[in-house]
1. Looking just at relative contact order in percent (Cα under 8 Å, 6 or more apart), which of the labels I, II belongs to the structure with the highest value?
2. For the read-out Rg/Rh (Cα atoms, Kirkwood Rh), a value of 1.05 was computed from one structure; give its label from I, II.
3. Assuming 1.9 is distance in nm of label points 7 Å out along Cα→Cβ at positions 13 and 53 as calculated from a single structure, say which of I, II it is.
4. Matching task: 0.6 is the computed value of distance in nm of label points 7 Å out along Cα→Cβ at positions 61 and 77. Pick the structure from I, II.
5. Quick check on the output: -3500 is helix-only ellipticity at 222 nm (-39500 (n - 2.57) for each DSSP H run of 4 or more, over all residues; to 500), derived from one of I, II. Which one produced it?
6. Identify the structure, out of I, II, from whose coordinates distance in nm of label points 7 Å out along Cα→Cβ at positions 45 and 69 was calculated to give 2.4.
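Bear in mind that the values in this text are calculations on the coordinates, not laboratory data. These numbers were taken from a predicted model, which means no experiment stands behind them. Cβ atoms are built from the backbone, for glycine too; each structure is taken alone.
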Structure I
């Protein structure tokens with residue numbers, strides 16, 4: 001599941017298809033912190049930066065924060081929930 005400013009989405013492929021259709025084509029992700037919650041569960045937080053161009057040629061540029069919950073299933077770490085939100089504008 002991914003949770004973003006538009007709400008929760010269970011169909012991850014459809015969510016990303018919408019981003020690609022809007023013109024986003026590059027995603028840079030950094031991990032700021034990863035922490036275990038036991039032997040089979042972990043959390044991580046970081047920042048993302050997605051860019052691209054609208055059909056008009058106008059640039060798309062969004063920076064935000066993400067969090068994810070992971071579970072280990074048979075030796076493979078799987079994302080169970082990913083939250084991603086644009087950074088809030090600076091306080092005035």
Structure II
């Protein structure tokens with residue numbers, strides 16, 4: 001099931017986010033690049049993409065039976081998307 005989740009939901013969602021995000025960024029007058037918020041949002045999106053790829057690699061390790069990480073490390077990493085989501089949303093809403 002995790003393979004289906006990755007292949008049919010997570011990967012297409014990642015592609016759609018990047019596609020529509022880049023279309024929005026390249027629309028003239030939408031993003032003020034002299035502000036800080038687009039850079040913090042971009043850093044958050046890049047970090048979330050890295051996390052997606054990291055989880056994909058961990059899934060392959062589990063499938064091969066070569067996982068060496070503890071459950072505690074996965075519980076700690078589980079908090080990362082929430083933190084990144086807060087950074088991304090606050091960057092856009094507050095536009096600091």
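1. Working: I: 26; II: 42.
Answer by largest value of relative contact order in percent (Cα under 8 Å, 6 or more apart): II.
2. On the way: I: 1.03; II: 1.05.
The read-out was computed on structure II.
3. II
4. On the way: I: 3.1; II: 0.6.
Going label by label, the one that fits is II.
5. Working: I: -3500; II: -23000.
Source structure for this number: I.
6. Details: I: 1.6; II: 2.4.
The value was obtained from structure II.
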